[in-house]
Structure I
Amino acid sequence: MKDHSEKSIPKKAYSDFVKYCIQNLDFEEPDQFEDYFSCVPLCAINAVYSINTKYVAVENAVQRFCNYFDIEKGHTRRGQIPPKRNQKTVSEIYKLIKDIKPQTLASKIFENRQRTSPTNGILKADASVRFIKTLKDFDVETFQDIRKVYNNAAFHNKIKEIPGQKSGISLRYFFMTTGTKNQIKPDRWIIRCIENATGLIVSTDEAYLIVENAVKILRQKGYPNLSERHLDNLMWNHMAG
């Protein structure tokens, strides 16, 4: 999923950001992305609902979905994606929801009627079903299948065609929650953190380049296991804190 801009960024911005991270972030905090969901469809729902809202609303929507269909929300072994035999497949979840009207899903199951956009957006419940159907169409059933679509442009384009998903931010987030460690979700908190540190207005692609560079430097400065995903997590916690 290498679609990052090569636009020149001042060298000072890189060093300023690293300095800011060292001064403000707690690298002893665990990577919360290591707490994986029990199955891939929950990652898709989480990604769709996470855009332009408070995360407590996302957590509640996912938990209500799990409660309604009696699905385990999380995998019990931290830091490991669940084995295939323990996962509900994409097809199994899609079969449960494909014939339920979006309005019913939103009001009765997710109990969340948020839309993907205030202008011509669709219900996030509807977008979640479309995301899950796209995974099924590309033969993704479990976490172990994610590699099929990570660098698949056709899959990326199909997801971005879902109303409200054009920016690709939710897609990046989906890959992070399904095991990808060299990715970030450049939402408003991440962008604002970088802007606070550097004084620059940055694009989502520039944000990735700055974080990627910072991870390389921070690994050399005593944090050898740091990933882009973990740094994103630390930045988000710091800004939302």
Structure II
Amino acid sequence: MSSKRPAVILLSGGLDSTTVLAVAQRDGFDLNALSFNYGQRHDREVDAARIIARHYGVIRHEIATIDLRMFGGSALTSDIDVPKGRDVKHDARVPITYVPARNTIFLSYALAFAEVIAARDIFIGVNALDFSGYPDCRPEYIRAFENMANLATRLGTEGAPIHIRTPLIDLSKADIIALGRSLDVDYSMTTSCYDPAESGDACGECDACQLRLAGFSGAGVADPIAYVKSRRTATS
């Protein structure tokens, strides 16, 4: 039996969550990953999560199936066009790609998983700098959820507090990529696009693609994934 502490990592198959997985590995945790098929527009991210979990030798990788399409309210879970070319730097509105309560739902599942395997550490790749303005990516939200988690669980009430770990929360996208590269993360395994082509190539214009491209540009390295058009450069 391993002497390492078990951790649960929320693994979407994207750039941020893969970096977080590498951080948890670096920090000596036993890796247990949780991914979601929640009715999102495409299943490429779940496929990517499987590949990434195998690559990192994850002990247990669970893929939870839930259907957030029953509620809709997001371009990712209903028939609403994904915005393209939005000014992600200066538009402070919560975008239509926000999935209502998604991180709360995901973290609740992770909390149940953590209790079962006696993991006191849950890792999530939220970021409060280079992000799309989602309210459930803010530090105050994470602090509130952690407080709730320790009121609502056997572990928390028996003196073994659960920690919601957010190693990327204060990093720019370029800093995240630099961190990942220092940990030998292969970003060609990851996917970020909200609206990829049937080929799987990223659109290059949705919020997620813009933030990703800007991050690679800021880090001074090429993005290894394919885009619909010739490799784009980030706008200033």
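Throughout, read-outs are computed from the coordinates displayed, never taken from laboratory work. Here the structure is a predicted model, which is why all the values come from computation and not from measurement. Cβ atoms are built from the backbone, for glycine too; each structure is taken alone.
Structure values in brief
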item	result
Computed 97 for volume of the Cα convex hull per residue in Å³, for residues 41-112 alone - originating structure among I, II	I
Origin of the derived value 49, 27, 16 (Cα extents along the principal axes in Å, for residues 73-160 alone; candidates I, II)	II
Among I, II, which structure scores highest (criterion: distance in nm of label points 7 Å out along Cα→Cβ at positions 137 and 185)	I
Structures I, II, by distance in nm of label points 7 Å out along Cα→Cβ at positions 129 and 193: label with the highest value	I
Origin of the value 0.95, where Rg/Rh (Cα atoms, Kirkwood Rh) was derived from one of I, II	II
Of the structures I, II, the one that -15500 was derived from, the read-out being helix-only ellipticity at 222 nm (-39500 (n - 2.57) for each DSSP H run of 4 or more, over all residues; to 500)	I
Structure from which 27 was derived, relative contact order in percent (Cα under 8 Å, 6 or more apart), options I, II	I
